[in-house]
Structure 1
Amino acid sequence: MNRQRMDLLHDIFHRLYETFGPQHWWPADSPFEVVIGAILTQNTAWKNVRQAIGKLRERDLLQLDHLDAVPQEELATLIRASGYYNQKARKLKAFCSHVKHFWQSDLAAFLAQEAESLREELLGIFGIGQETADSIVLYAAHKPCFVVDAYTHRIFSRHGWVPEEITYQEMRSYFEEALERDVALFKEYHALLVRTGHLYCRKKPLCDSCPLGDYPVPNI
């Protein structure tokens with residue numbers, strides 16, 4: 001384990017936590033709602049996801065068997081606010097179909113798998129990429145799997161802590177090899193990085209006011 005990297009990651013976490021406090025992320029009332037949100041949030045802001053989930057809640061569609069039964073075209077209309085709604089409706093239906101066919105609609109049993117087995121199976125479902133799969137593993141199954149998003153990559157590459165061309169899996173390993181495999185830590189760290197990226201590490205960064213703005217570029 002790289003001790004310097006471990007110390008850096010802990011320092012970053014504590015600085016962000018002291019600045020923002022606990023984030024209470026992911027906002028959902030059930031594991032299936034986490035799955036829905038993880039798919040709907042692809043390429044869109046969370047405010048749009050919240051609106052789409054609200055439509056599903058109004059129709060009592062936040063249960064796997066209920067969502068599986070609704071026609072795909074109708075589902076697309078309901079989630080229109082999330083953008084790319086036809087594709088996302090197909091992805092949601094594909095997930096429901098997979099769990100229904102291979103797990104007899106038992107979502108709890110599906111999510112109870114070991115983290116890497118669950119992740120591998122998720123990646124085999126239409127429309128689920130690495131970030132979406134890791135979000136489901138961490139926030140729906142509550143298993144240690146660090147979620148890497150665009151904000152995480154931007155923050156760490158801008159500071160020179162990782163190379164710009166780092167792959168998703170390399171970035172995930174960067175965190176998982178240096179941090180204790182703690183679900184609560186992984187959740188809070190991911191949420192804090194999202195908060196930091198949203199507020200400060202924009203395309204045009206606001207480094208002067210960012211809680212990480214005075215960090216030197218380390219040689220890691």
Structure 2
Amino acid sequence: MISDMQFLEKGDGRSLRDTVYKELKEAILCGDIASDERLMEIPLANKMGVSRTPVREAIRRLAKEHLVVITRGKGARVAGISDKEAKDALEVRIMIEAMSARLAAHNITPEQVEYLREINNKAREAAARKDRNAIAEYDNLLHRFISEASGNTILFTVARFLEGQVLRYRIEYIKNLPDFDGMLDEHDALIEALEKGEDEKAESLITTHIISQKDAMSRILARMSE
């Protein structure tokens with residue numbers, strides 16, 4: 001949810017611009033600002049307690065990330081969620097994360113395994129509260145950390161770039177899950193395979209895990225377009 005930002009120092013222009021950008025991006029990713037909703041600079045600026053300039057700059061940055069569409073004479077609106085874009089992003093995610101899991105099975109440390117378990121336990125606590133946004137954040141963090149544990153810095157950099165493209169679909173997927181036990185149990189099985197150094201099993205588990213999300217997203221988007 002977009003917050004009041006009047007507490008920010010007026011002279012701290014860079015912090016203000018970055019904070020407005022992050023707040024708007026989070027609101028879009030979490031669905032607080034819906035797909036195809038118009039982004040009106042003055043109401044947003046008033047809501048945030050800032051001038052129009054950082055809001056305008058944030059909208060332009062989000063347009064470069066394909067989260068916002070700017071049309072001459074019509075202004076800006078939140079980009080819709082496309083089935084084609086979702087499939088493309090998730091297909092690339094499968095390849096990147098499968099390789100990450102295979103490498104992580106060889107390179108992960110006991111401390112990193114324990115950290116993954118802590119993340120998944122936090123996700124279970126969020127599931128008990130029905131806090132879907134928190135579940136999405138922990139899910140994102142767990143997958144990010146597996147990429148980092150691969151030990152391949154180029155792979156991790158690519159995964160981080162893709163993360164922003166995929167997060168919107170991840171949140172939409174989790175919002176539509178009837179329960180979370182299946183997803184979190186899959187995480188536990190993946191963590192166990194990584195701990196045991198079972199590279200093929202880890203690769204297979206994470207591939208199946210993401211394919212199920214891709215198929216579910218296709219069904220979700222089909223319902224949304226009806």
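When distance in nm of label points 7 Å out along Cα→Cβ at positions 41 and 209 is computed across structures 1, 2, the figure 2.4 traces back to 1.
For which of 1, 2 does helix-only ellipticity at 222 nm (-39500 (n - 2.57) for each DSSP H run of 4 or more, over all residues; to 500), calculated from the coordinates, equal -24500? This figure was derived from 2.
Of the structures labelled 1, 2, which one yields 18.8 when Kirkwood radius over Cα pairs in Å is computed from its coordinates? Attributed to the structure labelled 2.
Any read-out appearing in this document is the output of simple, stated calculations on the displayed coordinates, not a laboratory observation. Note that the structure is a prediction, hence the values are computed from the model and not measured. Cβ atoms are built from the backbone, for glycine too; each structure is taken alone.
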